[in-house]
Each structure stands twice: as structure tokens, then as C-alpha cells.
Structure 1
Amino acid sequence: MMLARQLDAASVARLKSALFVVCLMPLGLLVWRGFTGGLTANPIEFITHTTGWWTLSFLMITLAVTPLRRLLDMPWLLRLRRMLGLYAFFYASLHFLTWLVVDQFFDWEAIIKDIAKRPYITVGFAAFSLLLPLAATSTNAMVRRLGAARWQSLHRLIYVIAVLGVVHFWWLVKKDIREPAVFALILAVLLGARIVILWRKRALPLVSGAQRE
């Protein structure tokens, strides 16, 4: 069944509720594996990798909303983008807290050394830091307070964050780069789609002006 191009407010609300539950499933599976002894021989590494993987996945899904909305002519998809972005922040927070609390156990001296000396941690910490203002300004009240133009400019940081996230993953794995390479390819496609969208937006007034002349 093809998705409808137009959905009423009630249908979108039901879809958002279902999506909310679906987005929690990776965490639920992780908790279930914890209770059933399925976190492998190195549970900290497994949890760190899993939460990081889902952070990147939700970043890519969030970035895919705009091109999919245009490609499929489904404007209601935009109403799901904020939730998806917040879930990216949610899993990034779990990823960061796993490292901070479980792995480092608040050893601030070791934490500062890790951030300064290990490039993949430096990049990952930078990406998480940039996510913080995006999460903090995700409400309608903050959109009104900042103004639409300033809010949009700030939230374009998601592209920088996604690049940093892929670099973080790539430098972390070092040898087996298949997974980060897939994320890099997806990101390249999404950034390319964004460039095409911007180019068409700028070209349309020129074409319309030429036609009027």
C-alpha cells in the first residue's frame, strides 16, 4: 500500500505515536540483551557501539526527511523530523554517557586526556557538543524566540554533526571500515540531494523571471 500524500492531523498524530514506540525499540532490545546475557564478552564496547550506530542511523533518517518529502510529495513527513532528530540526540546521549560513566567512571583527568589525545574521541565529543544546542532549541517556543531564519541557520549544524559522526566512526574502527563507509555513502547521497534542492530553489526565480521577460 502506498503512503498517502496527504494526511490529516489525527493521522499524523497516530503515526507519530507509533513512530515514538518504534524508535525506542533499539533501546528495548539492548535492555533485553542485558537481562538475558546477550551483551557479548565486552558489554561496554557492545553498548557503546550499538548506541553510536543508532545515533548515526537516526541522523541519516532525519536528514533523509526533506529529500523524501520532495521526492514523494509528502509534506507531512516534516512533522516527523523533529522527533527523529531528538531520538538521534537521545541515542547520542546514551553513547556519551556509556563512555563517561561506565567506561571512564567520571575519571575527569583520563577523560580530558582521551578527548585531547585520541582524534576519534575529539571528533565525537565535538559532534555531541554541537548536538546540545539543537536539542535545546527543538521546541516551538525556541523557534519563535530565535526567529525562523536564525533557527534554521542553527539547525543546519546537523550536516556538520553528521560528517563528524561518520569521521568519528571511521577513525574508531581503523581497519574494518565497511560500516562507516556505508554511512559515508548514505551521507554523501543526502548531502548531494540537499545541494540539488538548494540549486533548484535558486534557479527557479531566474527561470520564472526569464519567462516573464
Structure 2
Amino acid sequence: MFEHCSLCFRVRMMAALKQIHLQETVVLDDDSDTMIGLVGKRVIPILMKDDHQPMLESMDMVKYIDSLGKPILLGPERPQIAAWAEQVVPKSGPLTMPRYPLLGLPEFATAAALDHYNLRKRKAFGDFVELHANTRHYIDDLMPDLEELDRLIENPQAVNGALSWDDIRVLPLLRSMAVVKALQFPQKVRGYFESMMNRIGYQPLLAV
């Protein structure tokens, strides 16, 4: 896993909700050899089950963990939430990607790993200095989506009133967005984020 990875956090969140221990291993951003050695390609997250069989897709991992014992993701799903999650990913990336390297995360523990990340993400998103300079523009672009989510949240303990797959879609994205210090969540979004993070026992990443 990577500490900053929202897909990884889906799995960590599910395990925390189920009170199932995960042995977490953070790899360096440039350590493609470990990923390829496990599953034949560079991909994150990777879940190694107790039978040493690897899983790749984060939602498959969530489903597998929820199947251990009594399932808890039994609440309703709403297509509006899935659509919301899909549309905010490209809008949040320009805000979050240039900030992760500033957080002192373990996947960037070496100069080579940090350089590897910076090169990859600059190719995808552009110059980090320019992205930082345009923070207000990207926040203004994202705020209508956060205000929409504010209207959709039914309960601070579950976006649809009872734990569901939609919570797995929403909370990791909010965790990522929360690294942007200048971004202020609307009231219900902030309440949901803080309540859910407290429920699973995780502190937010540093905001910069």
C-alpha cells in the first residue's frame, strides 16, 4: 500500500469497520519490483490473503473483508453517490497530488522514491508549482460537488443512513481532499468526515 492512496484506504477502512487486523506494508513509490514480484505488474493496493493468494481490485478486497464474519455493508446505495465519486476524482487530483510529497509519508522516504513520484505525477497533472498557484481555481471548481454531497448526506455515521458501499466510495476521497488546507468542507460533509474517521480510529493526513 501507499499511505496517501485512496484506493488503499478503502481496504483499510473496511478492515477497521470490521475490526479485522491488517498487516500493512508500505512500499516505496519506486519499488515496482516488489509489486511485480507479487502480482506480475505495478499496481497498488495488493491484498495477500492468509492462503497467500493475492487480490488486486480494491472493491473486491472490500467485499472479501466484509464477507469474513457477519457482513456490515448492508445499507442502501444511491446512484447519485457513485456518480459523485466518479466526477470528483479528476477535480481533486490537481489539488492533492502536489501536496502528498510534502507530508513526509513513508512511500517517499528516499530521494529516489520522491523523484519517481514527482516525475510520474507531473506527467499526468502538470507542474506542481503551477498547480499550487492555481489552488483557488481548483477549489472553486470542486466546491459545487462538495455542496452537492452536503445535500446528499443523511447521517454523520453513514452517508445513506446505514453503512453501505457508498461510504467506502466517499470517505477515502474526503480523506484525500482534506490534505488541502485552504479547502473548507461544508458543515454536513465536515461532520460526516470527522465522525467516520473517529469511528474507524484514523487521524486525517496533515493539511498543507
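Just so it is clear, none of the values below were taken in a lab; they were calculated from the coordinates. Worth saying up front: this structure is predicted, and the values here are computed from it rather than measured. Cβ atoms are built from the backbone, for glycine too; each structure is taken alone.
Computed quantities for the displayed model
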{"item": "Of the structures 1, 2, the one that 1.3 was derived from, the read-out being distance in nm of label points 7 Å out along Cα→Cβ at positions 150 and 174", "result": "2"}
{"item": "Identity of the structure behind 2.8 (criterion: distance in nm of label points 7 Å out along Cα→Cβ at positions 102 and 198, calculated), options 1, 2", "result": "2"}
{"item": "Test item: semi-axes √(5λ) of the Cα gyration tensor in Å, for residues 126-189 alone calculated as 26, 12, 9, pick one of 1, 2", "result": "2"}
{"item": "At a computed 26 (relative contact order in percent (Cα under 8 Å, 6 or more apart)), which of 1, 2", "result": "2"}
{"item": "Which of 1, 2 yields 11.3 [mean projected area of the Cα convex hull in nm², calculated]", "result": "2"}
{"item": "Of the structures 1, 2, the one that -17500 was derived from, the read-out being helix-only ellipticity at 222 nm (-39500 (n - 2.57) for each DSSP H run of 4 or more, over all residues; to 500)", "result": "2"}
{"item": "Structure with the greatest value (metric distance in nm of label points 7 Å out along Cα→Cβ at positions 22 and 62, set 1, 2)", "result": "1"}
